[in-house]
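Following this line, the structures themselves.
We did not get these values from a lab; they are worked out from the coordinates using the rules stated. Everything quoted here is computed from the prediction, not taken from an experiment. Cβ atoms are built from the backbone, for glycine too; each structure is taken alone.
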Structure P
Amino acid sequence: MSMHSPDRVSAQWMADTGPAPVRLLLAGAEGEASALVGAKAAGFPLELVIADPTQPVDPSVLAGAAAAVVQVNCDDPTSVGRFEELAKGPVPLIAAAYDPPLAFVRKLVRAGAHDVVPLPLDPEELETALDPIRRMRSAQGKRERAGQQKIVTMIKSEGGVGATALLGQLATRFAAGEGAAGREACLIDLDLQFGDAAFQLGLQPKLSFSDLIAAGKRLDADLLRSVAAPHPSGLYVVSAPREIVPLESVTSDQVMAIVELATAEYGTVFVDLPMNWTNWSLSLLARSDLVLMVTELRVPSLHRARRQLDLMDSQDLLTLDVRIILNRTEKGLFKTINTEDAERVLRRPIAFTISNDHDTMNQAIDRGVPIAEVRRKCPLARDIDAMDKGLAAALGLEH
């Protein structure tokens, strides 16, 4: 571990050769810190910077560093404020404090700390704290962005039309086709108050969309993959929060950052939107490459679908590629309204019709499996297969 004086900032912070260093911003070199001189932790060379925990630090001190360990005084708001300012920068920070209480640790994590280690520094604890940063940097160096990046948003004319169940079945079918082609797909449940897409697919993830929001600027591809639950079909699912979350508690910037990261990581991203419109849901709709609207062949449902389409028109979203899905359609000669009537009401063509088969769909939801595992050869399974092929064609893919 090398040592630098904070009075010689511009001349010293960039490493000349080898891997980027981890800088230790500590009040002194006594104790365990001096034992780390000339050492490495998690493969990073260590550099000691003598810095008063209560004094401001020029951000250039961290230039070129892979990460930094910053000493914080638990009982000093100025010291905490200094850490919070440094945490706004791009360099991952680990906080170091003497006997930090649990509440203080949580405060530092919320402020942006990747971890909190006790002082005096212990080499093994430092190694453990830096290892996730090492793995993150290694993954960033190897990971390539997905070539096919598309957002498919599902909206519904009203609650209870079976949109979430249909999206789950479609997404698993689509993901299986993508997997065969060496690609991936993800489903993000943004029905923040009543979403249960993961549950309907037989998943019980420990983490949810709330954890991505809480991560703030620490959001990255590794965190996204730790939150997204894998389904046997190959689909990755980011579940809705366990608790009911006010729709206005998230912002457009937060939602778009997460969805854009997901498209870069997985390629095709399905999004289940809530019934109620917000600024962020309209922003996401505008960014979508394809919109699937689910309605039923009933006058009230079609009327509400028409109102949704009118809203899109009023928001200058006329150019959106919206595909209408008639769910739970009945076959027969004596229906009071038909698909032609629906097209006249909606002033748009019907893209897909899905057979009404409550028993098969309910069995699939109860078991958390694709429709084909309940009844492979049934009208409902064939309709979902047709929708999958139509979706793939609309996105320029082949299944």
Structure Q
Amino acid sequence: MRTLGGRPAREAIVPRASIAASDRNAVEALARQLGAGPFSLLMLFVSPQADLERLPEEARRIFGDLPIIGCTTAGEISEAGYGDDTIVALALPAEYFRVDTLTIADLTRLDPPALASALIRTRMAMAEHYPELAHEFAILLVDGLSQKEDELTSALATGMGATPMLGGSAGDGTRFTRTFVLDGERLSQNAAVLALVRTECPVRVFNFDHLVPTERRMVVTEADPRRRVVRKINAEPAAREYARLVGIDPEQLSTFTFAAHPVAVRMGTRHHVRAIRQVMENGDLVFFSAIDEGVVLTITEPGDMVGQLNRELARLSLPERPTAILAFDCILRRLEAEEKQSVGRVSELLRRHGVIGFSTYGEQFGPMHVNQTMTGVAIYPPGTLLPEKVP
């Protein structure tokens, strides 16, 4: 273990790596970059352009029995910032972390009581086995086209206790066709994987956005909640009424429109985005997260993404810079950055602060599935004293 001033070097605490998805020996290259370990967990965020059929077998061949979780992405975040067509890896060394994983193989057959019981047993066992590891969090990766994230996060929350949970929904670029979750042995659809982590490293779990609510509101008057489809808004065809309220021709609606004019539900003092995924040929709107008749939606407008990201990442660097920041960043944030030609500035901030992760079809934060946020965990060197409240 390399040391710096009596502490492990930051890059040695949470090693990360990236490689082009087209590289035929991608997993071997990632293993060389990560180093010898030993590790408690490996995370892989994989472009859908990678050879997905070979990936699980290659990962098992090279990493053996090491627990591996991951998913396909709508873009990656590496040490170079925003990227595409890559595989990004992050490893948690056994010296500082202990991990247990749970696979939910079929999201259509959720059993919330059994799931909560399994979680409670696992958390208690980890606390008993590793009492010296005072910090904990959980990472949840879900099939982004399963439409089960809301139900799953709610079911898991019952068994999580005080353990903070965060995560992302697997992506497929901007195609919305096939998304996969990796549980070490297989890539699966309609599935999820949860990693429970205990660590010597202090952590901060975060969730933020840059959206400003307006006075424009609308009511969902006809919907298919099971499919997350809205047919009518204010008793008018959904796409046409949404377009009228944001001041755009209905024929011009696109993912860039939805990124520029998100709609949100107010919960307490905060608005949470219920992002629109796409418009159907018949004028229905398909959402990324749960939606139902009678829901009041507020149209929001994006604020200064670059300025807000700079402020939030700077706050996470108080009183000391994290050794790594694992982030799940909504695809709509990246699309907005592309539309406003600010990808370079966003990537520079992500590079400077050591952010790694992927662009998602939605984020998991505690008991909620949310959209158009950056959600994640900042991991600090052992011994860092974190204030109870971030300035």
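Observations, loosely collected:
- Value 0.70, calculated as FRET efficiency 1/(1 + (r/R0)^6) of positions 61 and 357 (r between Cβ atoms, R0 = 30 Å, to 0.05), assigned to which of P, Q: Q
- At a computed 0.15 (FRET efficiency 1/(1 + (r/R0)^6) of positions 45 and 365 (r between Cβ atoms, R0 = 41 Å, to 0.05)), which of P, Q: P
- At a computed 4.0 (distance in nm of label points 7 Å out along Cα→Cβ at positions 109 and 245), which of P, Q: Q
- Entry that produces 20 once relative contact order in percent (Cα under 8 Å, 6 or more apart) is calculated, selected from P, Q: Q
- Read-out helix-only ellipticity at 222 nm (-39500 (n - 2.57) for each DSSP H run of 4 or more, over all residues; to 500), computed value -12000, structure in P, Q: P
- Structures P, Q, by Rg/Rh (Cα atoms, Kirkwood Rh): label with the highest value: P
- Structure (P, Q) behind the derived value 16.8 of mean count of other Cβ atoms within 10 Å over residues 85-92: P
- Among candidates P, Q, the computation of mean count of other Cβ atoms within 10 Å over residues 221-228 that gave 18.2 used structure P.
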